[in-house]
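Asks: Input: structures, listed below.
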Structure I
Amino acid sequence: MRRAVNPETPNDYPPNIQAIIKRRSPTSAWLDLQLLEIDSDEGWCKVAYNLGEPHFNRFGALHGGSIACAMDDVLAIAAGLVLEWGQIAPTLEMKVSYLNQGGPGRHYAEARVLKRGRTVNFLEATLSREDGKPIATATATIMIAEMKKKA
C-alpha cells in the first residue's frame, strides 16, 4: 500500500527508510533528497531532489553524472524496501538513458522492484522535472547481501 513518508515518525517505516530519515548519506544530502511516498509490498518509492548549480555541467544543464547519481540513489531506496534487517543492496550494474535536459529546481524520481530473486533484484526508475517532463530512465541489477559486521 502506498503511503506518504512522515519524517516525524521514522519507526513507522522499513529499516532502510528509518536509516535515511535518521541520517542521510552524504550523496543523498548533496542531492537534497526528500522522501515522499513508499510502498514496501511493491518495492516502490517516490522521492524529490532539489538540484542546482553544484549538479550542472559547464553548459548550465544537469550533468549526466549527477543524473546517474540520483538514479542510483532512488533505485537503492526501492531495493531496500524489500530487504530484511541486516541486508544491504549494492548495485551490480545500472543503465541510464538520458531523454531530455534538466535544469535547476525540484525533480521527482520514482523507482520500483521489477523482480525480486533470492540474491538479485531487477529494478527500474524515472527522473522527471517538476513539470512532469522525463529527464532520464534507468534499469539496474542489485545484489542482496548480508551486511558485514565490523571486527
Structure II
Amino acid sequence: MNFKIDHLSTEILLCLQKNARASFAEIGRKVGLTSPAVAERIKKMEDIGIIENYQAKISYTKLGHQLRAIITLRAFVGKLRPFLKKVTSFEEIINCYRITGNENIIMEVVLKDQGHLEQFIDTLITYGETRTHIILSDVISDAPLLKWREKAV
C-alpha cells in the first residue's frame, strides 16, 4: 500500500495520541478535513501498521499500587534465557526492555508498597544483580511525536 505521512496525517496522529477516542468529525475539525477523509487516513495508517493499537491509560495508584520503580537486571551467566521465559508472568512489570550496556534488562514496575518491592526484588535476584530506582513523578509521559511532526512536512 502506497501511503505518505504528510502534515495532515501527522496532525491526525497527534490528535489520536492525545485522545484515541476522539471522533473522526472532531479530528477533522482540528486538522481541516472531512470526517470520511480522516477515517480513510486512519484506516490506511492502521492497515500499514503505523497505528498499532488503542488502549486505556490506567491509574495504578487508584488501583492500590503506591510505588512505581525502574529496576535494572544484570543477569547471571546462564540466567538471561530463563528470565526471558519467566518475565511475562510477573504481574508487577508494566514495561520491560532488553538493553545494551552493563545491564541486560530494564523494567518499569508497579508495586503496592515497600514490602511488595522487597518480595519482588527477592524473586529477581535469583536471575541476577538488580538496581532499583523509585519513580517520584512523571516529568514526561507518553509524549506526542512533536519533533517528528516538523520533519514529516
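Coordinate-derived values only; no laboratory data. Values in this document were obtained by computation on a predicted structure and should not be read as measured data. Cβ atoms are built from the backbone, for glycine too; each structure is taken alone.
Asks: Given a value of 45, 36, 33 for Cα extents along the principal axes in Å, point me to the structure among I, II it was derived from.
Replies: For Cα extents along the principal axes in Å, the value 45, 36, 33 is produced by structure I.
Asks: Given that FRET efficiency 1/(1 + (r/R0)^6) of positions 65 and 129 (r between Cβ atoms, R0 = 25 Å, to 0.05), derived from a single structure, equals 0.90, which label among I, II identifies that structure?
Replies: Details: I: 0.90; II: 0.50.
Computed on structure I.
Asks: Another one. For the read-out helix-only ellipticity at 222 nm (-39500 (n - 2.57) for each DSSP H run of 4 or more, over all residues; to 500), a value of -11000 was computed from one structure; give its label from I, II.
Replies: II
Asks: Here's another thing I want to ask about it. Which structure, out of I, II, was relative contact order in percent (Cα under 8 Å, 6 or more apart) calculated from, if the result is 22?
Replies: The structure behind it is I.
Asks: Determine which structure produced the value 1.7 for distance in nm of label points 7 Å out along Cα→Cβ at positions 25 and 81, calculated from the coordinates; the candidates are I, II. All intermediate terms of the calculation are to be shown ahead of the outcome.
Replies: On the way: I: 1.7; II: 5.8.
The correct label is I.
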